[in-house]
Structure I
């Protein structure tokens, strides 16, 4: 997804009018796949892990982070809608660089939130490493 984003951004900077819908569609599809994997596979799995460990604090944090992740999800859905058809793509092409800037900021925030979510829900429940055991550190 990031490679596709960088290529699309470069093409926008080089010659916006030559950016084709197929390239936008390819990026949008990867973006939607990424967002979907989080919502329908990864996040539920992490929540189940927290439930299995009866970690109510982690579940509360997860719920708060998931609410914040919704903002970037809405951003991605709006982008996808703006470039969904050839006529919409033509109409919004001049806005593509600004859209990519917004997506970059939204994805950066999302990556940070996902790191927090995974760190809290997964790493906290992982068995301590050998190094942690030798110095008396646990993952709680």
Structure II
């Protein structure tokens, strides 16, 4: 019979955040393997948060740009940020808008914030585009 571990809190013996999970021959540090923050935002009429975890605030910075501030800072500015964007307007076919998603090139990523940017065109200098599905997640070490 398989064992079931039921606990309210886990701490490493060497240090509180040093917990390793092993599955067969593969091991992973628990702290490094979980998403530290995520959010889904709608920026089309006014910026609203649809769903989030560990996000303290967002700012509608410019068209297509959202400043995202996690509740807990990251240990350094070299963490991974992943995301995607979608735009639903009820139309179908080849004329559907497919926005591009990335990080703003005018604002640096810091330990306490990053800025996402969506646009309808890539490399043509066009302005950003507010979308209804701006989704992002953060991976890395918390401070």
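Work out the source of -25000 here, i.e. which of I, II gives that when helix-only ellipticity at 222 nm (-39500 (n - 2.57) for each DSSP H run of 4 or more, over all residues; to 500) is computed.
Label of the source structure: I.
Compute distance in nm of label points 7 Å out along Cα→Cβ at positions 15 and 39 for each of I, II and report the one that scores greatest.
Comparing I, II by distance in nm of label points 7 Å out along Cα→Cβ at positions 15 and 39, the maximum is at I.
Of the structures labelled I, II, which one yields 26, 14, 14 when semi-axes √(5λ) of the Cα gyration tensor in Å, for residues 31-110 alone is computed from its coordinates? Don't jump to the answer; show the numbers that get you there.
Working: I: 33, 12, 8; II: 26, 14, 14.
That value comes from structure II.
All of the numbers you see were taken from the coordinates with simple rules; none came from a lab. The structure displayed is predicted, hence computed values, not measured ones. Cβ atoms are built from the backbone, for glycine too; each structure is taken alone.
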